[in-house]
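See the structures that follow.
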Structure P
Amino acid sequence: MRAAATALRGLGVRPEERVVLVLLDGIELVVGLLGALRIGAVPVPLNPLLPAPDLAAIAAETRARVAVLFGERVGVASELAAGAPELELLAIAGGDAPRLPGLATLAWADLTGDPAGGEPHPTWDESPAFWLCTSGTTGQPKLAMHRHGSLKRIAEGYAREVLGVGPDDSSLSVAPLFHAYGLGNSLAFPLASGSTAILEPARPPTPALVAELVARERPTLFYAVPTFYSALVAAGLPEETFASVRLAVSAGEALPAELFLRFRELYGVEILDGIGSTELLHIYLSNRAGGARPGTTGIPVGGYRIALEDETARPVEPGTPGQLLVAGESAATGYWCRSDESRRVFRGEWFASGDMYVCSPDGFYTYLGRCDDMFKVAGEWVSPAEVEAVLVEHPDVLEAAVVGERRPDGLVEPVARVVAAPGHAIGPEALAEHCRARLAGFKRPRRILVVESLPKTATGKIQRVLVREEASAGPALPGRRDA
């Protein structure tokens, strides 16, 4: 890390200057992140599998002069250089450096610096530290700007309070390092506790690969997203697969109660469902070990304050849906060059999450969906998350996404897109009966589309903006007008 820091200094990287990192999870990404932080620069880790135009657009937005690219994607170097005109130097990790007009290139391995590292730049908690791309579930990703103190805050809060991470722990995270969730799991928490991080560069990972890693490395902490837990349940892995894991964590989307129960029954491990965001860096609402309440996101993590408000920005009572607001010291300072968006969601000390929640009288929060995902049918609010949780309870269904679709007469009805579990076929009659027994009439999907997959972000979250765009003609569910 110190050698990387002095090497970056030798390339002329200055404090608060951005350094784009297009790298898979591995030592190169770790030393790139830490080396840039040490000299006061601002690392910007990007999803290394993004299409070249997307990488170029984000790199151009950062105005970075230096970027590091992993060797298997050297083919995008020309397009990256063309799309980010302020880029002056490209370092290739694990491959040969191509010759490009107007752009200096070199091999990352050839970068040499003083192993002693010299003195670190005098940063403090408020110093600019790193930028992270939002996941883009509701549109184009934005760059959230974080401070040096944020990494310390999440390690002192969630990692210590909820997980009790200690030096004897080892962590395996399906969520990658370029994502806020993975950055905490695989970097901040292990560094703060002196524990071990298991890094796997393969993207996307498979249940078989994860099972192999768990058997070989014996992690005590496992982090994933609901869609991956669903794949693990469907994979038919041996029941002892997760025997070394003392706690599993889920974030990114709400974990359906049925999936929590299936995983615990199959593998004997409790999943702690929580919610975090790129803007808050990690989880701020979470279930606790031994007291997880399936189907809920749990209670606030220490150091965070939570509020719910209605559409008029007034507080709501327990049992009433409202938008979730959160305040905490790990909050980003805003979005880079997105003034209007920053003013809309960063309201003084509060961040307006855009998530709809309801709080029980005893303080447990249940996710209802994104504010722009919620819709009314016959004057009643429908929570996509609630309907999806019922759909995935059916043994034939692996994943589900529900949106509100406007009919020709102007009324809105629930439409479901479902993915069949491996080896299963989805029967509309059986699925309709399943919903009829569990949901009020206005919540039941009026149409169902059986699809091979659902559009997702790189971190496994369903891209509902695309689901809404793609919801079109499909076979009607029986009982369409059954109330």
Structure Q
Amino acid sequence: MARDYKGPVEYSIEITLEQIASLLSDGYPVSKRTIGLLLLQDDKEIFDLVGRGDPDVLPEIERLVGEVKARYANPISYELAIERHREAKDIIRRTVRIKKEIISFSERLSRLTMNPIIGIPILFLVLYWGLYQFVGRLGAGTVVDFLERSIFEHHINPFMTKVVTDIIPWPVLRDLFVGEYGMLTLGLRYAVALILPIVAFFFIFFSIIEDSGYLPRLAMLIDRTFKKIGLSGRAVIPMVLGFGCATMATMVTRTLATKRERIIATMLLALAVPCSAQLGVMMALLSNRPKAMFLWAGIVAFIFLFVGFLASRILPGERPSFYMEVPPLRMPKFSNIISKTYVRVKWYFKEILPLFLLASFLIWFGKLTRLFDLVIHVLSWPVKLLGLPVEVSRIFLFGFFRRDYGAAGLYDLNKEGMLNGVQLVVSCVTLTLFLPCIAQFIMNIKERGWKTGLAISIFVLFFSFSVGYIVNAVLTGLGVVL
């Protein structure tokens, strides 16, 4: 930060820095000014260092830090970053002169991806070929169908059923491993045949856009739109990560600059951003009904923007500012894509397989104690209001354990021919907007506090069924056939 500039931010901070420097003793490995700046940015290691070196003045330093932080709506690190950015632009303006700019092809393409007129069609092409064709039709359609029908239904499930039946003579215990909700015939099948290929194809797609440098350009492109819903372009990172794992994405929201942004992003992730496994199953469900798929996607996208817009008007706080370093646009490296995909799929599968087996156990235990029957009976009332079969009630219950688990159950119901086109759209919309899984629910409470986390979940629960009811009423009233 330049010393000759005394704007409102720096002037206030400079006074505090001088006061902190006057309290500190000599002997630190860096300057007192640097120590002061790090203290203002809540650097825990520096606080510990000062606590060991100057324990007598630490309370006074904490008081000064608290006073200067109270003057700003945003974190001090954010205010300092904005000030450095402004000063850097001023230095460039005063010192750099470009006689003739030579623009390469990659730079021209880079600018087109951030241009609102050209960038939006490019984004739709990326989503169409990346998510719909590659993840949806190839991964969730062709590969899932082959693994589930040709491998599991014809070979693995019958083999495991025979082995378990020969080993375990007690039907109650046998149902834990094989049968309708068995850990091997359902949990393992869902995890390996349904979820693993979908997650793998999504992470290949994500690794490509990440390694190419398109992701920060996407952030720049949608920054103006995100400003309307109380977010900045930086929020594209947790939002895109949410399509991989919403629990992980909720943790990443801590990188957003303001508390208001973090709350809005957390709520939108819990409401309208399906994880890769759930998204893939939805696409597999709707792949043979293009009109239903685009209707589902359009409704969820509208809810995302509508709820974000309302939240930005209700929640107090300053509008976010945004800046980001944009790396060069380049061809993705095959080795990078493979290594990133392998690490992510390995991590995700190690996380998901035990959870699927645990979910199967809990379902078995819940059915054995008839606890799940009671919950499903309660859920059947709002499900009937949505115009859906009573069997969908258990799908919502399973979806709370894992979003993709519920979607996979919906996949089975549709395969049995129990849902027509309108019911399929209504169930997909409602399940997408339904409560986040237990892991994301816990992460919401951990990141936002139990009051905010619980309030978000209650809002999502009632809002999802309300939207499902409206969608069903509109489609049925208009006589839409899908």
Structure R
Amino acid sequence: MIKLPVKILDIRSVDPTVMISHQTASRLKFKHTAVVMVRHEVSGKSFSATPVVTEGIVENNVVGISAPDAEWLNVRDGDEVLLANRRTPASLDLLKQKMKGKAWTQNDVYAIVNDISKRNYINLEIGEFVLTSEFQGFSEEEMTAFAVSMAEQGTQFDFQEKTFDKHSIGGVPGNKVSLVIVPTIASAGLLIPKTSSRAITSPSGTADSMEVLAEVEFSPDEVSEIAPRTRGMIVHNEPLKLSPMDGIVAKVKKFLDVDPQDQMLSAIISTKIAMGIKNLVIDIPTGKYTKMQTTEEAMNFAHRLVGLCHRVGINVEAAMTLGDTPIGTNIGPALEAKEALEILEGKVKNTAYTKSLELAGTLLEMGGVASINRGSEVARELIESGKALKKFKEIIEAQGGDPNITSNDINVGEYTYTICASQDGYVRSISNRGTKLICAAAGAPSSKESGIVLHTRIGAYVKEGDPLFTIYSNSDAKLSSAIQVATNYMAVKISGMIINRVKSEKKI
């Protein structure tokens, strides 16, 4: 172990990386397969990383690290850190044991959570944890231990009153309903401090869409002060450090394009425990190309969810929702923010509107604002009266946005192209996967102005040349790429009334 000054570099890497010279590597006797540990004694923080040995980028006896890693350690250029060969975390052996069928104890789970939360794993090892979770799953005891342990590692909130929340497991494009539900619930006087991740597998996460309208990055103290006053917020969960492990693992899951169900369930509930949520509605989109492709799979997940929430003291209702096709018409951060405002402004009544009413209604019934089976009706009254829109503007202002913004003010991609029907017929399907691929090619979610707007719905009759959807992008090159994807992948399928034909092989 040696003490070296830090040089902050513009390092952009999937895996945490440090740069050192050949002389420094020799001094530490690093092997080419080494994993190093970087530690700042003042902050007490450390992280594991893969060393890159180079010449000409960093001087001898200096260690180069990325700006995000410098922020994690709380160091500046010139500050000294300890650099050493990392001792392999003992908890890594638990992953191998799990793959062989051994159940984890509560102490095992705590050790894994602690090591990942404190960044003692490199991304390859986190990937091993993710894939172990995918193929082996968790027992009920393991799920509970993960949820509680993950929450204990992060920030804890206590609002000293009943709290409400709605969460979607994701997987279906256009699911912007939280932007409608939060102000609706808040306008009824219930406290709903909504936290959300950025997009993992979809063209936009709730935080991505809300960021079009207002700031979403807040400190715990700011949330504790603002949320009770406005009765609602929509904020990005990562800066709050509710469940540090969740944010670390999410990046690897996105890279691997997998989201293990049991690990996902534990992660979701860990953030709710940390936020002090006591009343929760979980949206479980069900259908082709969602995370729950069959009703049976969704029911099993729902029962496991309800059981986990019961064990940790959360009143929950799981709602399996239609997920075979995108929700509403707009897909992509800015386009979804625009549609949410249109719903609150009374301009749009579509599947996103209906889903918002039903989920908000469930929360209103939980909170005693509406009697059983009248929740949707009360939610409709709050929206149609303008109370929900007024509350949303109050929330936007409290989060640093323009309270006078309307749906007409939202900027979308300047480069557009409309895909039209190539034949007469009925719209047979609108593919979740196809719309995701097109939106990704157009630039979403990193480009907030990009996405698509659907002009038709399943079962509608269209004629050749009728518009099916319009692609939006802020880049001419990305628009061309999205058009190519749309051409190769028929996101909207059209057919006559005959779906298929089977005929005799022999003539009679």
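As an exercise: helix-only ellipticity at 222 nm (-39500 (n - 2.57) for each DSSP H run of 4 or more, over all residues; to 500), calculated from one structure in P, Q, R, equals -7000. Which structure is it? It was calculated from structure P.
Comparing Rg/Rh (Cα atoms, Kirkwood Rh) across P, Q, R, which is largest? Comparing P, Q, R by Rg/Rh (Cα atoms, Kirkwood Rh), the maximum is at Q.
Comparing P, Q, R, where is distance in nm of label points 7 Å out along Cα→Cβ at positions 276 and 348 highest?
Values: P: 2.7; Q: 0.2; R: 3.4.
Of structures P, Q, R, the maximum of distance in nm of label points 7 Å out along Cα→Cβ at positions 276 and 348 occurs in R.
Each reported figure results from applying straightforward, stated rules to the coordinates on display, with no laboratory input. Predicted, not measured: the structure shown is a model, and the values here were computed from it. Cβ atoms are built from the backbone, for glycine too; each structure is taken alone.
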